[in-house]
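In structure tokens below, several structures.
Derivation of every value follows stated rules applied to the coordinates shown; laboratory data play no part. Predicted, not measured: the structure shown is a model, and the values here were computed from it. Cβ atoms are built from the backbone, for glycine too; each structure is taken alone.
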Structure P
Amino acid sequence: MNVLLHIDRKDYDPSLPRIVSHSAKSIILIDDKVAMIYAGKWLLYEFPGGHIEDGESLIDTLIRETEEEAGLIVKPSTIVEFGKLVEIRKDMYSEGIYERHDYFFRCDVEDISTAPHLTKEEIDYGHQFVFVSINEAIAVNQLHMQQGFTWTEGTTHILNLLKT
């Protein structure tokens, strides 16, 4: 998959153990709005999606995570690769290096939806599924980055690509 953005923060000791994460993220556009997860605790927007479980393909993860987080049912025949984001930085929770690979896919969803199935952590973080304008999501995430929180840089980059 085409790498759209590669971020290496170089804020870590390269001899530390590396924690590698792979996630599938959905890009769903309807009527000039984009499907996003708003994390109220952090005041930021992220694309629906999540980590690949053992034995799952990227597509299986995309479908499962989009339904779990947003309650949206992806139409498998509409899934198209958009690109990949890679970020490497010091892990926030352990003495190690965090390397994340997010795989983005454009897709359409069914007209019907289900209730999201959020984890306790997602509930604690105030996750809410919303359709929001791309410009609003970018503005909110840029404010977040100006406060020194860099983890929305990749999402904001993808949102800017969608504008063009």
Structure Q
Amino acid sequence: MTTEAQKPQPTPEFAVHYRNFMVERLRQEHATTAKVFAALRDGEWRPDPKSRSARELAWHIASSERWFINSIAKVSFAPADEGKPPATVAEAYDSGFAPALEQLNKLTGEQLLAIVDFFGMKMPLYLMLDFCHVHTVHHRGQLATYLRPLGGKVPDIYGGSADEPFQM
């Protein structure tokens, strides 16, 4: 049986490589999410009274992703008020993305290994990048299901769609 002390521990170099990998993933996913935003038509539609409207869901994605990246860069996860969705969520989504990644890239391996408390979940800071990634992908999937009922076309997200077939 392996004890905690015997388990391999990530090094600062690993944390930096993981951060660099995830920053590239976030850039790729950001571009894909922007395509979903561009395909969105009626922002006030919602599939159910309990659901967010399309615009509210898009704003949740945009503001949460920025909050996650900035919080990781600051090593501080204070709750944030998303505020009211702007008229053009897509513009707001793009406006702070590159500067937030620049701040994230300044973190050292030692900082990335620090254990953080994310609303009761304790994990190394570098793993919060994965949490950010899956949060965005999860809600983008929800938003993508709104597109056809709104008369929009579903873009290629991961390998083509009926509206935008896979290109080799």
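Of structures P, Q, the largest value of mean count of other Cβ atoms within 10 Å over residues 104-111 belongs to P. Suppose you compute distance in nm of label points 7 Å out along Cα→Cβ at positions 88 and 120 for every structure in P, Q: which one lands on 4.1? Source structure for this number: Q.
Highest-scoring entry among P, Q, by distance in nm of label points 7 Å out along Cα→Cβ at positions 56 and 112, is Q. Here mean count of other Cβ atoms within 10 Å over residues 40-47 was derived from just one of the structures P, Q, and that gives 17.9; the source is P.
Can you tell which of P, Q yields 10, 38, 40, 11, 1 when P(r) over Cα pairs in 10 Å bins from 0, in percent is derived from it? Walk me through the numbers before you get to the answer.
Working: P: 10, 38, 40, 11, 1; Q: 10, 34, 31, 18, 7, 1.
Only one of P, Q returns 10, 38, 40, 11, 1 for P(r) over Cα pairs in 10 Å bins from 0, in percent, namely P.
Suppose helix-only ellipticity at 222 nm (-39500 (n - 2.57) for each DSSP H run of 4 or more, over all residues; to 500) works out to -17500; of P, Q, which structure was it derived from? This value belongs to structure Q.
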